[in-house]
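Enquirer: What follows is a group of structures, each given as structure tokens.
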Structure 1
Amino acid sequence: MKNDKGNKILNILDMIANTFILLTIITMIASFVLGPYIVFNSSLGEEISNKVSEFYIFFIGLVFPFKAQMRTLFILEWITYLSIFTLLAVSGKKPLQNIFKNKFSSMEPLSNNLTASISIFSITVIVVIVIDWLQYSVGIETGNLPPMNPAELLCIISHAPLSEEIGFRFSIIGLFSLFLLKVWRKRISLTEYLIAPIPTLDKKIENSEEKRRIMQTIFLPLIFISGIIFGLAHIMPSSVWNIGKATEAAFAGIMLGVAYTYYNIGVAILVHWAFNYYSNTIYIFEENIYYIGLSNIVDTIIIALGIILITKIFIKYLFFKKREGE
């Protein structure tokens with residue numbers, strides 16, 4: 001009876017969550033349109049039309065700087081993110097196009113790679129908000145980015161999801177776990193493994209105890225190490241952030257590590273993209289070009305979705321984990 005009641009509550013939460021996820025997908029598509037408009041069709045974008053800036057690629061603790069024309073690099077990375085967004089929508093246990101043929105309300109939010117990205121993003125947002133509030137209440141500041149042309153800012157923050165996921169998730173979690181596990185001995189495609197570690201291992205390892213051991217002894221430590229390094233990287237001497245940013249970024253880094261490890265590098269990149277590009281593009285457009293009232297709607301959707309999904313986790317523990325213990 002208790003489990004039946006729990007299932008009914010979970011089904012209702014899934015129905016509400018999936019409605020918010022659908023709305024988020026629509027607003028994400030809108031942000032894909034607004035970004036290029038800001039950079040290429042606005043007066044803000046004209047100010048950086050020929051600007052060349054230095055960017056970075058991170059790999060196993062090494063920094064590789066390169067110079068690029070801002071608008072050219074922006075559109076190349078924009079195409080990359082749009083491609084990842086599309087691929088995630090058609091991949092996972094349930095491709096998004098099949099979901100709409102059936103009942104969207106019956107879908108598990110983590111069963112599709114795109115909806116999983118949105119779910120992880122919204123949960124992370126809620127926890128980061130709580131961390132920021134707690135730190136602010138005791139006088140720990142996070143800091144702000146320096147004033148700059150908003151189109152230039154959009155170009156800069158759009159680069160981070162690709163460079164930082166390669167540097168902090170792909171190289172630290174992917175490569176180190178590859179060598180610690182000696183993956184090549186398991187006759188696993190190294191390319192597939194580096195793209196999606198746990199899903200690739202699941203195809204070869206059936207023993208649940210071995211999976212649990214690998215997760216506890218290899219992946220969890222690497223996820224935490226990657227997150228901590230990611231947090232500390234935000235408060236290096238050359239950084240503009242204050243000490244409070246380290247805690248916030250460390251938690252976000254851990255969640256990005258979970259996204260990469262349990263899903264794939266594309267999910268981690270898109271979660272990071274949601275923080276940098278999606279969240280900021282709509283604000284920049286409304287504050288500098290034309291107010292369309294979308295930013296308040298996006299904030300409400302993401303916060304509500306995060307609260308619902310966290311509540312769902314609590315309900316699962318309350319109705320199922322305790323029941324199993326009994």
Structure 2
Amino acid sequence: MDRRNFAKTAVAATVTAFSAKNIMAADVSDIAKSTEAYKCKFYPNFGHLKASTKGMSLVDKLKFFYDCGFRGLEDNGMQKRPIEEQNAIAKTMEKLGMEMGVFCSWTEWKSAAFSGNRLDMSKRSTDKAAVRERIKKEAESAIETAKRVNAKWCTVVPGLEDPRLEPEYQFANVVDNLKYYAEFLEKAGLIMVLEPLNIKNHPGLYLKRIPQAYAICKAVNSPSCKILDDLYHQQVTEGNLIENIDTAWSEIAYIQVGDVPGRKEPTTGEINYKNVFKHLWDKGYKGVIGMEHGQSDTTKAGDAKLLAAYRSVDVD
């Protein structure tokens with residue numbers, strides 16, 4: 001081996017490692033006024049703080065999130081990540097004492113699988129057996145993912161409305177299929193959280209409103225079928241956030257947020273998140289508040305703005 005090349009390589013590697021370490025530390029101090037843990041369980045996803053974590057591995061991003069005061073993570077795409085990546089994320093989170101938030105199990109956008117037992121919308125006929133087979137497959141995959149990453153919740157979006165069926169028949173089908181889904185999840189202690197989505201961003205979907213999700217969960221009557229109350233969607237669809245939280249309280253297992261309009265961080269829109277989070281805290285909710293939104297500014301200054309926004313709405 002050429003000793004001069006070896007020496008150059010070794011020095012370069014040392015400098016790179018030292019620089020990366022110091023860049024990471026400097027970035028945290030540059031954007032975070034405090035590194036203390038947030039009181040509320042605000043959980044980011046890998047789409048946040050991109051400017052400050054550019055070039056980092058997912059594991060290093062997790063460490064960066066921790067240094068910014070976050071003690072958990074959401075990752076909708078976790079189930080589709082390579083197993084090696086899931087294991088690396090889980091190992092890092094366990095070492096840091098971080099909690100895994102929600103990931104997506106079956107989020108259906110193109111068929112009336114749940115409401116009409118139709119996986120193929122081009123056909124008039126239903127195929128309940130095929131839907132049940134898909135449910136079983138997705139439930140088993142979710143359970144395996146949850147085991148690897150120590151997750152307690154997975155998101156389910158039950159697909160489109162079926163225009164060929166009256167609403168009451170659709171309701172019965174959704175409940176029936178979710179009961180079947182829950183049978184698998186109950187055995188594993190995993191909770192699917194149903195997410196109502198607003199009609200402007202997601203026209204045509206079956207599940208739209210918190211009262212609707214509440215009625216479904218009551219009918220399914222399973223500890224493994226609850227509501228994901230994404231307050232961004234609910235503000236667009238129905239508003240009246242605190243009263244709907246209170247009325248549907250027994251079936252809400254998970255909260256996500258985003259401000260309106262724009263679906264960006266709290267303080268950028270019309271929702272008084274300071275009051276909403278205090279209300280949740282006073283009711284005894286100490287669960288996850290998932291940061292299911294974009295950033296109003298994606299520069300490093302915007303990263304600082306994001307962290308400051310969450311500091312300003314955290315409970316006192």
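Enquirer: Computing relative contact order in percent (Cα under 8 Å, 6 or more apart) for each of 1, 2, which one ends up highest?
Expert: Structure 1 comes out on top.
Enquirer: Taking mean count of other Cβ atoms within 10 Å over residues 45-52 as the criterion, which structure among 1, 2 has the greatest value? Write down the numbers at each step before the final one.
Expert: Numbers: 1: 14.2; 2: 20.4.
By mean count of other Cβ atoms within 10 Å over residues 45-52, the leading structure of 1, 2 is 2.
Enquirer: Then there is this: Given a value of -15000 for helix-only ellipticity at 222 nm (-39500 (n - 2.57) for each DSSP H run of 4 or more, over all residues; to 500), point me to the structure among 1, 2 it was derived from.
Expert: Values: 1: -20500; 2: -15000.
Traced to structure 2.
Enquirer: Follow-up question, since we're still on this one. So Rg and Dmax of the Cα atoms in Å, computed for just one structure, reads 20.4, 67; which one of 1, 2 is that?
Expert: Computed on structure 1.
Enquirer: Computing distance in nm of label points 7 Å out along Cα→Cβ at positions 173 and 261 gives 3.5 for which of 1, 2?
Expert: On the way: 1: 0.7; 2: 3.5.
For distance in nm of label points 7 Å out along Cα→Cβ at positions 173 and 261, the value 3.5 is produced by structure 2.
Just so you know, all these numbers are worked out from the coordinates, no wet-lab data involved. Computed from a predicted structure; not experimentally measured. Cβ atoms are built from the backbone, for glycine too; each structure is taken alone.
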